[in-house]
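I've put the structures underneath this note.
The numbers here are math on the coordinates, done by the rules we state, and not lab data. These numbers were taken from a predicted model, which means no experiment stands behind them. Cβ atoms are built from the backbone, for glycine too; each structure is taken alone.
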Structure 1
Amino acid sequence: MIKIKSIYLSLALALAIIISSADMLFFRGGFSLGLVMVYIILLSLAPYTLHDIKIEKKEWASAYLFIAAVAAVSAAGYLFSFHDSRLLPYGIILMAAGLALIIIRAVSTHPAEAENDGLNMGRWREIAWLFVILALAFVIRIYRHDSIPPGVWFDEAQNGLETMAIIKGTPFQVFIPRLTMMPAMYFYIASFFTSVLGANIFAMRLVSVIAGVLSVAAFYFFIRAVFKDIRLALAGAAMLAMSRWHITFSRVAFLGILTVLLELACFYFYYKTLSKKSPLYALITGLVMGLSFYSFSAANFIPVILAVHSGILIIRRGRNFFRENLKNIALIFGVALVAATPLLTYALRNPEMFSRRMNEVSIMNEIKTEKSISPLVNSLKEHLLMFNYEGDYNGRHNLYKKPMVDFIAGALLAAGVFLTLAGSADIFYLIWFAAMLSAGILTLSIEAPQAYRTIAVIPCVYIFVLIALKEALRALKVINPSKILSTIFIIAVVSCAGAVNIYQYFVLYPAEKATYLSFSPEANAIAEFTKKNSGDYLIYSSTGKELYGFYPFEQKVICDFVNYGRDGYMYMTDDNMVDKKLLAGKKGIIALIRANDAVEKYLINKMYPAAVKKEFRNRVTDEVMFVCYYIDASMLKNKTDASKPMIFYTR
């Protein structure tokens, strides 16, 4: 038995606060939001220091080693936050120290399981809290939807055009070929919203918004079933609801967030299948798994995860487990195969089209070119560092190069992974984590780390966070078993992590240059300009031959979607002829000339010197994106030289 006076606990807390302030006092010289959050979390521990405690040596050793491990990985996160490659090795050493401490704890101590009273909450109270979290998730995903993100991306516009083609009566498809090269489920769901709300980006993104909110609900039920703790389930749902990574892909018309929802549903029913030995749950698991193949490519790893986990359980638990579960496991994969048959049939009949996108982004292309596995090694390194050190640099996927999770969740994530490696949690999570992370690792290393292709790892990240949070609660229970105090600590951790994520997404993300530049500012400016002016003017745009190869087409797709059902623009050619019918009801013509279209600019100035000019500039670089020439109908000239790419009037 060890007796610890409250004065020592208080001094330890004070020391932690002082050390936390070192960043402000000695390094960065500013009072940051992160420091405020650290203070809040530390002060939530203050009530634990108000009385003397007597505990068994083994219990104290277990709590002490866990706290030391979290401190080590937190210190590593602190070093990573400087984003200095010279400090990277020291951060990795501290991470390794955290792992070592967790392993020592697992080997040398055997703490008693905390009494599980986490399900003792009234039904209506539970429903009320879940409703609040889901409402918060929904509000976060639609708030400022007209300005964040700052435009429509090409993939979203292409998805929108394919959706409108479905509404117009395109024959049923299980796979969308052409530029999309993706399964069709997202597009058919989107067709409902665009039928009701019209062809606009909000209707397309609403699919992701709803899938994102539902995935938060699915995560809650999964955690509730596995952890058997309502408080942790609510905490996990809240953290996922406020996760910047999850928010980012819940607000764009990409297919990935649908996979997150379906994988959570699949794993929930898989867990129910194993625990209840129910063929009904097995059938539902297989059905959801089969449907997931019609979402995003990351879903292809779901059967791998279940197959590996089932195999490990059979090896570990022997013949009895095999006999009890073989029928249900076979039913899962059988139903999934039946549900996926239409897509598999398409794949067998069109192998080149079905696999083209995967082949284009496969890391095997780099390995073959370089005749080395170094691209794979580099990709693995970048993806392992994406959580706490440097994340995706694509502004459509992430706050430029920021770690994919906040510093609070980052420390708990590392601790949770280490605890699972040490045997404190189900190996299923490690299989899930490795498989879904490999969805990014096995693609082009020049794009590493890839936040979108690894989107299905997000729920697993927060499971590891909860594993560490659960161990933290056990450590605190050794000091004081008060449920109120532990609830205060949970609220502090969740609220602070959420505040950091929301601040980063709604304040830092829209102000970041990379965000604005990654959403095709010129294409969006032309599309919006066309939308506002095509009713009053005929609009002609230069073809942009001097721009990089894909851009003119990218711009056309975005403009076609933004202006769907309205007049768009026409490209300038060597023989643009305008007659009275085209000009009926119009004030004249607008010519959109790129800044580097020297020939077109010279000729339009020469032919229409009286045209009103207006420049549109990139708000980040201040470069001229395009120049708008307003040519009144009375100014139009008759055709004089058909070899010039100008606009003439024919009577």
Structure 2
Amino acid sequence: MDPLADTLRRVYGFTNFRPGQQAVCEALLAGRPAVAVFPTGGGKSLCYQLPALLLEGTTLVVSPLLALMKDQVDWLRSRGVAAARLDSTLSADEARAVFDEMATGRLKLLYVAPERFLNERFVDRIARAQVPLLAIDEAHCISQWGHNFRPEYLKLAQHARRLGIRRVLALTATATPRVVQDIGDTFDVAPADRVVTGFYRPNLTLEYEPVTRAGRDAALSRHPFDGPTIVYVTLQKTAERVAKLLQDRGVAARAYHAGMEADDRARVQDAFMAGEHRAVVATIAFGMGIDKSDIRAVLHYNLPKTLESYAQEIGRAGRDGAPSMCRMYACRDDLPTLANFTYGDTPTREAVGGVLRALLGAEDHVGVSFRALSDAHDMRELVVKTLVTYLELDGWVRQGTPVYTEYKWRYLTPRAQIVAGFDPDRQRFLDTIFAAAAEGRAWSKLDLAEAAAALGEPRDRLVRALDYLAEKGHLELVATGVQQQIVVVRRPPDLAALAAELTGRFEALEAREVARVAEIATFVEGEGCHTARLVGHFGEVLPRPCGHCTACRTGQRVRLPPATAPAPLPDDQTRAALRAAYPVLCEPRSMARLLCGITSPALTRARLGRHPLFGSAADADFRDVLAWAAHEG
């Protein structure tokens, strides 16, 4: 019997592949990279799990979704497959056991977050292991043309090449033709191995109910909530308020958002999965990676951020194939809030210039902390990472493997007993390391650069010695203080001109993201079948109207009510008083962020997140608030 078909039947209990799965698996088993763009619930995970079982070594799966890692590892183990994950919830002993299993070749699949590649110990161990396949979930994050560009994803192609991993599978549920091309080009995937299945789901009914801000709660209350339901909102405070609204109406609903403790979020998710809650009112974080097939409705209380986000979110409904409702309560008042998140991320030219001076100064090799740069120049750490990625793509710098500036450890074996187990030369070496550490009540702490200089030993030798002791179970070892290694490849003749060019790139990204927000309203109010136009955004042509979306059912275009006028901005006297009390607000963008409710390192440091005016202009256009903030009157 064909090994693919046999493993499909024996491990998964299926006799047939879903569309696209076999083509992807065959490309990978032939040693070629591939792209898989399947709708949510289309069986993407099988495309790497199945080849992993037939290849020698450990397949590495990169995913930002902790819930997906846990669920898939648990399921694979229940089927007798050696699978594991590495994340912050694991103890030192558990992590060590994972590496031991990988070193022996017993481990078939290892799930990690993309940030794991910042760990030099992890990269070193992967380099020594047999990794036949690298699978990358949420691969649209690689593309700057995608809706969720993440610079750490862009580095994955470099990691694959450096580690010699030719077989790469990039997976996503939402990618336009341009994004598919970008992903495929990044990993040298032949056009024939870029497998895109259809996005159309006939069991999903797409409805669009135009509402005003004042009438939205009443509209939501009319929904019957007769099956498991996800209600998506934009803001954390909205999640709490709407969950309470539904509870007061007798619906077993809970809020879910990033502001909750991790344990509380896990309890809400687990209870929803078990059917204890009828509805979860959530920000976009909820639902990614969970496998609940019987969600009967996905309701968008607020407009989604992009069409890609919308397609991904409604894709969580009806994965069992049964009819399911996807309703959007479409309110024009949501547009400024969505756009303001994008405006708030754009750095000033002065901030970009400051980062360039820190990176492209006199030294040819610098070690920097992205967090320190973020704090010093008032831009989010993600924006700093993106800026450095731009510099690397343009050939100005090269990023080396990040290192840790400090190790701390707790003795699991008495210090004297550890040392006694080695020959005299190694005993003296270990004694010098232990003596150089700052001793605390429970933990010892070692500055690696200072210790290497004081002891006259290479830093790498210190790291290898401590890693070895941790691997043998003598130490619980924790690495802290990530420092990015930046090598200057060439220097720009005009630093100010480069700062202007890069700032322009961020402003262009801002314009694209704001256009994506406006695209939502245009889509809702557009002419013709909503379903056909949505799948058309992803390159699929529906041969005929779906027959059951709002446009098909009513034969009319949806018209959104006019936006509510935003609250007036503070007067000139208040603006002057704010500048006098908080020097950070003399910078217009910081002032605009305060009023629009957008945090930044500088605002956080000044404790302005709790100021009465924080978010007071959240409904206003950021550009109008920025113009007001820049006024000198």
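A value of 0.98 was derived for Rg/Rh (Cα atoms, Kirkwood Rh); which structure in 1, 2 was it taken from? Could you put the intermediate results ahead of the total?
Numbers: 1: 1.04; 2: 0.98.
The correct label is 2.
Which of the displayed structures (1, 2) returns the greatest value of mean projected area of the Cα convex hull in nm², for residues 82-465 alone on calculation?
Evaluating mean projected area of the Cα convex hull in nm², for residues 82-465 alone on every structure, the highest lands on 2.
Figure out for me which of the structures 1, 2 the number 2.9 belongs to, where distance in nm of label points 7 Å out along Cα→Cβ at positions 42 and 98 was derived from the coordinates. Intermediate values should be presented prior to the final figure.
Working: 1: 1.8; 2: 2.9.
Structure of origin is 2.
Out of 1, 2, choose the structure whose coordinates give helix-only ellipticity at 222 nm (-39500 (n - 2.57) for each DSSP H run of 4 or more, over all residues; to 500) equal to -20000 when calculated. Walk me through the intermediate numbers first.
On the way: 1: -20000; 2: -13000.
It must be structure 1, since only it matches.
Here mean count of other Cβ atoms within 10 Å over residues 450-457 was calculated and came to 13.8; which of the structures 1, 2 was it taken from?
Details: 1: 26.2; 2: 13.8.
Corresponding structure: 2.
Assign the value 5.0, calculated as distance in nm of label points 7 Å out along Cα→Cβ at positions 18 and 474, to the correct structure from 1, 2.
Here the read-out was taken from 2.
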